[in-house]
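Novice: Structures follow.
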Structure 1
Amino acid sequence: MIRLEGVKAAIGPISILRSIDMHVAQGELVVVLGANGAGKTTLLRVISGLLPASGGSITFDAGKIEGKSAHDLARMGLVHVPQGRQIIPTLTVEENLTLGASHLPDITAHDIAAMLEQEYARFPVLRERRSISGGSLSGGEQQMLAVSRGLMMRPKVLMLDEPSLGLSPQMIHRILSALAELSRSGMSVLLVEQKMAALDIADRAYVLKNGSIVRSGPAAELRDDPAMLEQYLH
């Protein structure tokens, strides 16, 4: 679904990504692990069209996507749930969710109602909170809302930037379990994380350090080498 070949990116004169080669297959959950400053957020911003690549090529769903806007890519099914959730705090939970579907062509009220029911079944607490403002939710509830709002956009690939950030272990488990279920249902998921717990749900993993991929392989293989991960994640 996504393939990067030799992708580079810079912010001003500072090189951030250095010749990244990676891919995410249909129905695969891939995690990119790295410490703060490794380039993880930049990687997702480049793929989703928020930051131009300075070299290399990116394909999505078998087509080249360099130069396409983030808005166009989202309409094509490449959906990015950014770090910090970025829900609209003054809108209700349901209004935030409905907003996620608003860009879809030919969407009907019946479609939206069905999609809302699907997300309320995924995260029942959102049904309970459906009429309150997004800003009144706890951090974990806001993250659930951010994930569900992304899913309301009917993604072919769902990309998430550190959804576990600032959450309790119990809430992290709930979010990661939901992502694992999405992958089992056939959705492609690209997850950027610092926490090694993400390896428990991933098919494959890449380790990013100083803008370069330094390790890659089956998630179980990397999970069995905690000393290596400690070296790169701290």
Structure 2
Amino acid sequence: MKIAIVGAMDCEIEFLNSKMHNVNQKVVEGFTFFIGYINNINIIVVKSGIGKVAAGILFTILKTTFSDIDKVINVGIAGGIDPLRIGDIVIGKNTIYGDVNIPSSEEDTYGQMAECPRLFTGDEELVQICQQIGGHIATICTCDTFTTSKKDVDELISNHFQKLNVLAFDMESAAFSQAAYRFNIPFLAVRAISDVIGRENQNKDYELNFKKASKISNEYILKLIEKNFDEI
């Protein structure tokens, strides 16, 4: 079993890197891939950079460089929707775009990229394991912006996503999901909440908590690896 774990920022992969052994590095097109082991599972850890384009570029290079990857996990942080709190874990049973609107004759395809499903589905095996570990199993919404307006989020969900159980907003998960869909690789996004959307001083909360939340997300991945990958 070979698992690739991707974070957008250094802080989203640092703790996992510190837990790997027999580590080698491989640099491809400016991306540094850390290749080693955690609990006898072959792990590749890499930073993609922030945003949807960076996510797509990284995933393509990851696939072409390591063609034998079994699964990809996107780990990191996200903005949460009340009543979630800082440090809560959200598992992306589904991901969807929050800023894609392509005209269609169908009733509501908002969030659906052309030639793709509206919802990208997280890897069922990993979701089932996460249900045993804990966390909120939900939909993660991806936009090319740091989401801070509760009014905008409430309107988006009310107008388009009422039945989708959207609990977190980030800037990469749906893009990673789209690339995984294109390359037919099982994928899951795991996010820890760093800030609550619309909360007073949200930006300050983020600055105070993004490193702590990043570590929490990494610790969750360790639980996934250390306790459960032998069951797959």
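Please treat every number below as a calculation from the coordinates, not as lab data. Since this is a predicted model, take the numbers as computed values, not measurements. Cβ atoms are built from the backbone, for glycine too; each structure is taken alone.
Novice: With mean count of other Cβ atoms within 10 Å over residues 149-156 computed per structure, which member of 1, 2 shows the largest figure?
Specialist: That would be structure 1.
Novice: Okay, moving on. One of 1, 2 was used to compute distance in nm of label points 7 Å out along Cα→Cβ at positions 93 and 157, and the answer was 1.5. Which one was it?
Specialist: For distance in nm of label points 7 Å out along Cα→Cβ at positions 93 and 157, the value 1.5 is produced by structure 2.
Novice: Hey, distance in nm of label points 7 Å out along Cα→Cβ at positions 21 and 53 derived from one of 1, 2 reads 1.4; which structure?
Specialist: Working through the options, I get structure 1.
Novice: Ranked on distance in nm of label points 7 Å out along Cα→Cβ at positions 37 and 69, which label among 1, 2 comes first with the largest value?
Specialist: That would be structure 1.
Novice: Let me ask something else about it. With mean projected area of the Cα convex hull in nm², for residues 13-60 alone derived from the coordinates and found to be 3.6, which of 1, 2 does the value describe?
Specialist: 2
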